[in-house]
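**Q** Pasting the structures in now, so scroll down.
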Structure P
Amino acid sequence: MVETQIAFVVVGHHERREQAAALAGSLGAHLLIDEEHHGANWNHRRAMEYAAKQSQRVVVLEDDAVPVAGFSMVGQWLDMFPEHLISFYLGTGRPPQYQMEIAVKLIAADRTRQDYIEMHRLIHGVCYSMPRQHIPKVLAKWDSKKAADYAVGDAYGGQVIYPCQSLVDHADGIPVERAKDGLPRNERRRAWRLYG
């Protein structure tokens, strides 16, 4: 099997420019900085527009993604699931309404020795990859009013693959963007499990 060629893009906020640039530099990634306050939805759409112009599959990372030792396995996952949206981060705390479902699915995966779970929605925008063939549809169905992760995943409209052991963690700092629901983000936002 030929390993998928990968490009990386980092979406960042100008208040985290140094952090975003360091992450992009470590991956040889294209960097998209929101120089004003357009918001994550706007910047993730830019990432999809960038991905649409690439000849290889693109992995999108937010500026607070923290790749772990197993991040080098991204290509293997993309080879295994060339037709699927894959999230390389499965987080605790947010969104709270999905945490019980995640726990149940992880237990079931452990029981059957499966190394991934599937969910009906992209619930994190920390690090993901959209199949190239789905990007035109995603851009056409994009909802600029949704949170970035929901905008991506809902426009895709299919099952999302989540490795049980995330290949990135989340820095879990103070958000630079006010949540659309106006509620504070006090929950711990770190990976359920990390590879390695």
Structure Q
Amino acid sequence: MRKKISAAIIGLGVACVSVAATGTATSHGYTDAPTSRQVFCAKDTVQDCGEIQWEPQSVEGPKGFPSHGPSDGTLCAGGNSRFAELDDPRGGNWPATKVTSGQSYTFRWKLTARHATTDFRYYLTNSHYDPTRPLTRADLDPQPFLTVPYGGRIPDATVTHQGTIPAGRTGKQLILAVWTIADTGNAFYACSDVRF
């Protein structure tokens, strides 16, 4: 009888591990250079952020951006309604990192849990972007200005990417960073407001 109970417990444990392994990614991360909206919330620089203030690393949503992924108007929260405060443009008053058109810049992710990675991509808003409205695909250049392929490798806990901020932008803009996970259906999203 004990052997049957032990076998059942082991079988249940294996089943639970299998279910957990096929669920959402166990990885989490956010950008802190340029400073993302979730970091401003976590540091209490911006008030009334809801749950994201305790979970800046958890902006996870469907991968495949821009053809798939979160719906327009929910991009900064990764389509995750728990973090809808990130999609609120707050009248265009999110704090912004100062950047210069055409400058070399070191983009940085902090990963609180690492995972096999397809790539990191960075998109910049276009001349039609209105910082007082929720972000949509039409507000972004269709191609990322920086793509860093990983080919399924697991990145370090701190990841930096050297890139050039596109020329021809002025005023308040936004960078959408996307970390695509290789072995799940998800990606992590981070919106960083910038001022040229």
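**Q** Which of P, Q yields -9000 for helix-only ellipticity at 222 nm (-39500 (n - 2.57) for each DSSP H run of 4 or more, over all residues; to 500), as computed? Spell out each step's value before the answer.
**A** Values: P: -9000; Q: -4500.
Structure of origin is P.
**Q** Quick one: volume of the Cα convex hull per residue in Å³ came out at 128 when computed from one of P, Q, so which one is it?
**A** Details: P: 115; Q: 128.
Attributed to the structure labelled Q.
**Q** For the read-out mean count of other Cβ atoms within 10 Å over residues 29-36, a value of 16.8 was computed from one structure; give its label from P, Q. Don't skip to the answer; put the middle values down first.
**A** Working: P: 16.8; Q: 24.0.
Going through each structure in turn, the value belongs to P.
Quick note: the coordinates plus some simple rules give every number you see, no bench work behind them. A quick note: this is a predicted structure, and the numbers were derived from the prediction, not measured. Cβ atoms are built from the backbone, for glycine too; each structure is taken alone.
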